[in-house]
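Bear in mind these aren't lab numbers, they're just calculated from the coordinates by the rules spelled out. In this text the structure is predicted, and so the values were computed from the model without any measurement. Cβ atoms are built from the backbone, for glycine too; each structure is taken alone.
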Structure 1
Amino acid sequence: MRIILLGPPGCGKGTQGDLIQGKYGFPRISSGDLLRDSVQRGTPLGLQAEAFMNQGELVSDDVVVGMIQERIGREDCQGGFILDGFPRTVHQAERLLEIDHGRDEIVLDIRVDDQAIIERLSARRICSGCGSIHTLREAAAKEPGACHACGGSLIQRDDDKSEVIQRRLKVYRTQTTPLEKYYREKNVYHAVEGQGRIEEIFARIEAVLERSVPGLALKAEASAKR
């Protein structure tokens, strides 16, 4: 089983992916985390990716697909996995089929309107010390401007500023509108309402998964017993 999470930046894909992993046992693979880890470890693909980034260019599909292929080839992915942040385009979706053909898939598109995304990300602050994520409301409840975990200063990332978020959303919509059509035509696409409490959103995801994938509820029970 291949579970693909779609959704704009800030929609909660990572959080929901972790919950899916926790309940059903499929490893979550974040393309962004994979890229950062490969660069940090200095792997051959990581060095290629770093060269693109140092020149201010987008990392090529060949490099990204290579990283995905290496990761899903590991033993923990044999029974299935969750993809977060990949594919982003129809071309990447087609490449995914080339490297991982013959596997059932389900696509979950976490839908959140743009204004809610802008408000959510504009209020996000990152600890400069430990990297933990906070909201302005959380920060105000503790010592203003300080991380409640380590005491480090809280900063706003450049890509969490309103005007940057709007550009990111525009790019996302441009890239993924054809991808949504592609998966709808394959009859594997499911839109999930992404506003509300985390557990409410996850309940919607659970309902889609267990309705669409025979035996998945039993897999969850087996995973819980481990």
Structure 2
Amino acid sequence: MRHFSLRMCVTALLALLCVAPLGARDRDGRQQVRFETTKGDFVVALFDDTPVHRDNFLRLVRSGFYDGILFHRVIKGFMIQAGDPDSRQATLGQALGEHSEGDDLPAEIRYPRHLHVRGALAAAREGDDVNPERKSSGSQFYVVWGRFLPEEELTAMLEQTAQFLPAGTSMPDSVRQAYEEQGGAPHLDGQYTVFGEVVEGLKVIQKIQKVSTDSNDRPIADVRIVRATVVD
């Protein structure tokens, strides 16, 4: 049996602290966030090639910003959206979605590397007419549910989003394959920053996107983020 002196233990601990990230990383090296909601828990992993969105999201989570926030916009077969600070104290039926926390973020659109497949985590934003640079909201995000598309409809959408491919490149076969296998919302590709994905609890996303909503797409019965935490 090996014995360690106090000095050796302290040295080992310091070494660990030096290399440990601010939050656990999955096997692909991505930091994760757990959302506890009134419909169950889900976990997202954040992409390192969208560092502005990743770091802003982690900052908001650590500050407790998302604790108590509602999913204020839910569309069945499409997505669920949260991040409006006004939703924390909103009355029933109050229209939401106009406000965010902090400044807009520069777009980090990595298409076709990151797609709007089922489970994609992306940043909401204002439309092109007032936001031609496609800057992201400082706090509002959405998680894609989407649907499985017929072959002809998927082909048409991929032809439409091909305009957002880097110059001189063609649509990778992997994009079609991803949508055929996972479903999603390909018509959003190339226009919004996808900065993470659900890695646990996708059934919770399915449950939330099925709730009854009013004419503003707000759930009639509040669906709330109880707590968001960086996974340790």
Structure 3
Amino acid sequence: MTQRKIEYWVIPPQADGEFVASMEVVLDTYAQPYDARYPVLCMDEQPIQLLKETRLPIPATPEHPQRVDYEYERAGTASIFLFCEPLVGWRQVTVRERRTKIDWALEVADLLRTRYATAEKVILVCDNLNTHTLGAFYEAFEPETARALVRRLEFRHTPKHGSWLNVAENELSSLTRQCVHGRRFGTIEFLRQETAAWQQHSNDKQRGVDWQFKVDDVRIKLKSVYPKNRV
């Protein structure tokens, strides 16, 4: 039997009004001009398996690449949180031991109190993960504090099977390819050090995101996801 190549992909649903509604909200969000009072912030996260070397790698030479033993020791897990502001080409990477509701709320609260302290409301684009909720702030803080933070945050959730609409997912993919893939990180501290270097390098380039996919485009190119009007 001939083995066929399989490519894994995010396949959008067929004729799904909820998918379409969320998608167009996100696309309209990206189309708005920059406003410091209402900055658009995207976020995504990724678990990482920490792996320790069991033998010292052999340094690279002009004739050979660095050689790493195939054996390793599992050293727990960590979670990368990536935030980016598409229109100004800014991103922030942090690393935590876990990615619970409280971890997420602490990350967002820190940004609301620092970088976005003077913003009236932050528009947050993220997926519908069960940790990305307003209730998470009430699990992390006293009610008065939680309410003050919640009032300054507005969600724009990407639809299910539509995570590709999140700019932060693209940035996280770049981070993975350029900094994490094919490497072993034995400690959270080393992972933080390397991702911080990636963040600094990327921010120094000040690459803004020129999002080209507009609502008018999607109504043509993804026509199949739109329900057929029955009225």
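If Cα extents along the principal axes in Å is calculated from each of 1, 2, 3, which structure is the one that comes out at 67, 50, 33?
2
For distance in nm of label points 7 Å out along Cα→Cβ at positions 60 and 196, the calculated result is 2.4, so let me know which of 1, 2, 3 that is.
Computing distance in nm of label points 7 Å out along Cα→Cβ at positions 60 and 196 on every structure in 1, 2, 3 gives 2.4 only for 3.
Could you figure out which one of 1, 2, 3 the value -16500 for helix-only ellipticity at 222 nm (-39500 (n - 2.57) for each DSSP H run of 4 or more, over all residues; to 500) was computed from?
Label of the originating structure: 1.
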